[in-house]
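Colleague: What follows is a group of structures, each given as structure tokens.
Laboratory data are not the source of any read-out in this text; all were calculated from the coordinates shown. In this text the structure is predicted, and so the values were computed from the model without any measurement. Cβ atoms are built from the backbone, for glycine too; each structure is taken alone.
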Structure I
Amino acid sequence: MTVAAASDGREMRARMAADAFDVVVLDLMLPDENGLALCRWAQQSQNVPVIMLTAHGDPASRVLGLEMGADDYLGKPFEPRELVARIHSVLRRIHKGPRAAAGESASSVRFDGWRFDRVRRELTSAKGVVVSLSQAEFRLLSAFVERPGRVLTRDQLIDLTRASGVEVNDRSVDLAVSRLRQKLEVLPRQPRLIRTLRGEGYLFDGVVHP
């Protein structure tokens, strides 16, 4: 597992805005914000499973945490192996449950007049014109529409667009971005959908709808 730590609610929100996470392990007592409010925010805005890990392990606190939307609840002190097992259990349950179904139903998305069908691998304009995509462009656009409004570094995009037998590097990411802009943007030299944030990376600024 790759773990990112956040010392308070503000840092957690910033990290989740900048990157995608499979699960959040969340304490109740934080210096700046209530853990239950953060749990609700993480599930409503990020659609990510949450495991509450807290010293409040009494039955009433457990019931409250689960009613507020936590996927699991573990009291302190705890056995690290149990936490790992619970993480795996939550992820298996999520992948088989409503979130997985929601992901499947979102295989076709719309943004800025475009329709992107990831099953058929078709990009269709508002006028009904089908625009062909290379494999690299398809993988890159998929990464963008899954993370709208987030700054993605080149390293993140390399990881997100890597495919078996295909070498992906900074140059290939930049080329794919340039080609996507030629197809998506009204003014490719003044991009509005795929923005460059100097020194940070790229941001997809479209509003994505199922």
Structure II
Amino acid sequence: MATVGVCEDDEGIRSVLVRGLRAGGHDVVAAHDGAEALRLLGTDSAVEVVVMDVGLPDTDGRDVVQALKSAGQHAPVLFLTALGATQDKLQGFASGGDDYMVKPFDLRELLARVEVLAARGPRAYGPSDGLVLDPVAHAARTATGEVLLTPTEFRMLAAITSRPGQVVRRRTVVAAAWPDGSVVAENTVDSFIRRIRTKLDSIDSPTGIETVRGVGYRVA
């Protein structure tokens, strides 16, 4: 049995999920929006699997997942959403999701998927020390300041910092930041990376972005 974090803004659906998961023997930590999810499901929690809605009232659930992973919370994620188009699913996986279910859903299937994810366990990544990403404000914070990011900048930065220790391929960064199928020129990506670096420097971020030529980027 696992401790499952649930973030769902619809009270009725959240209630069904909580009751169903508890009936299945799991402990549940429930949040109703992105801000509460960041507070309850972070690295200090015992959460082993996250069930995340995408359409939250204060932010995009995919951005919440990226922020959690950037902070070091790497529990497997099941996105649960009404967005069922292929491009939505691909965006979910690019944002760090491990599984994806479309509403309306069968509770028995969801429980089975949660148990598979719980058995898989978290990936072995560490946090990006000293840098906090806020998906509600689309901001990056350090002990010395805060800087606002555009949604694209936020998703690019999160795609890199949520995988510390890895070289994140350029196509992975693009997939996280732009809709599936978008044609993004290399100089456009380079321009965004330069802007992100400038913003990180403005708040004396201990976490930077290193370019791995011909491959992608990694946390520096």
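Colleague: So if we calculate percent of Cα pairs over 20 Å apart for every structure here (I, II), which label has the highest result?
Modeller: Largest calculated value belongs to I.
Colleague: So if we calculate volume of the Cα convex hull per residue in Å³, for residues 108-179 alone for every structure here (I, II), which label has the highest result?
Modeller: That would be structure II.
Colleague: If you don't mind, another one. For which of the structures I, II does the calculation of distance in nm of label points 7 Å out along Cα→Cβ at positions 4 and 196 return 3.2?
Modeller: It traces back to II.
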